[in-house]
Structure 1
């Protein structure tokens, strides 16, 4: 595995991986990933949403855990980075699926499989760099570390709070889709995506290496097009959708 990790974390591969993210960024404006409210037929057999999300996200913990076990960097900063990553994906792989609405749309197995592959690569890059390639202890108490931690925790709070509001809409308003109005939904359609982007930018700042920025780039590439599509979906579905609301960045996009 060490050879595989060294190859995946090499600059040529990391730049190529980010180049692919830019290509996917453009593609996602033309092809909407078929999950959630955008689920549709034609993508093969599917599984219940909680099962799909669990399978997609749990591999990140396996990947990061394997790198920790096989790696030799046990410095405090590296361990903290691993715990931050694990905390996010414990939420995504366990709490998020269990709290999902019973009426959540099933997830196509083709989407599950592609997401598993994607998460295996990203967890190998991040875990491999943190625990197996880098010999530097991230200075978490430096100005860079403080900025990174602030972005990560603020982003996670925004992400978690926004997800909670969406989940409760049907409980509070009945079946079907509704316009979220509380918290940052007053200004943007997808504050949950904004929170995730802030998280992984903060994580990249903490790592302070190309390996960290690959995931931040991929997060932007995946979530910005989807936020714009969500925003358009809201505006087409609801005649009274707030005109001043933007897709993901207040007052800008």
Structure 2
């Protein structure tokens, strides 16, 4: 072996041995997606969300259509929960028993994360801890215009947005969402008046800290078509990674 090759091999051994290559950088993030009930087409969006997350190899995604059956033991192997599930407008609401409610709160408080996509945060309006994690929900004054293409503008300095630029996407844009105290807006959209929009900047992505854990709420993603823009997909991956680990790999284009 040449001296240069030997030196390089020793360098790799030393850097790995001293932690310069962090285990978190190579270990997949384990995601449990909550699905099976939603006032949107979860049968279409759940598999699309799973495809988007797993495309880059950073995430391993499992899906449950019965989150009410989960408990602390079942949640333990995961780093982050992703909600594509809600109770909004459901004729037969599936409630969560005390064991799941306690496990959900302790999961995040202990240092892990939760992500909500579009209406995935709009549940359990009488549960304070859930509302604190929800970031933003559909409230009494919330509405939306027609689906159209618009520009998402990043407005905060945050690991989720660092090195990531504004982008255009086709979606349903909420206006006057009920923002939870402590939620930090990361991006806005100005829904066009010609489409029935408010004509003013409306926050569509939020980061929240809870105990030692984190939550990321993305109000974009009304249907599978709205999930096709590269910007949506990058923002979803970055927000999910941050919720799970507190940091973001430098994967997004400027």
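General remarks:
- Comparing relative contact order in percent (Cα under 8 Å, 6 or more apart) across structures 1, 2, the highest figure is found for 1.
- Taking volume of the Cα convex hull per residue in Å³ as the criterion, the top structure among 1, 2 is 2, with the largest value.
- For -21500 (helix-only ellipticity at 222 nm (-39500 (n - 2.57) for each DSSP H run of 4 or more, over all residues; to 500), calculated) the corresponding structure among 1, 2: 1
- Distance in nm of label points 7 Å out along Cα→Cβ at positions 111 and 135 - highest-scoring structure of 1, 2: 1
- Winner on FRET efficiency 1/(1 + (r/R0)^6) of positions 103 and 207 (r between Cβ atoms, R0 = 41 Å, to 0.05) once structures 1, 2 are ranked, highest first: 2
Just so you know, all these numbers are worked out from the coordinates, no wet-lab data involved. A quick note: this is a predicted structure, and the numbers were derived from the prediction, not measured. Cβ atoms are built from the backbone, for glycine too; each structure is taken alone.
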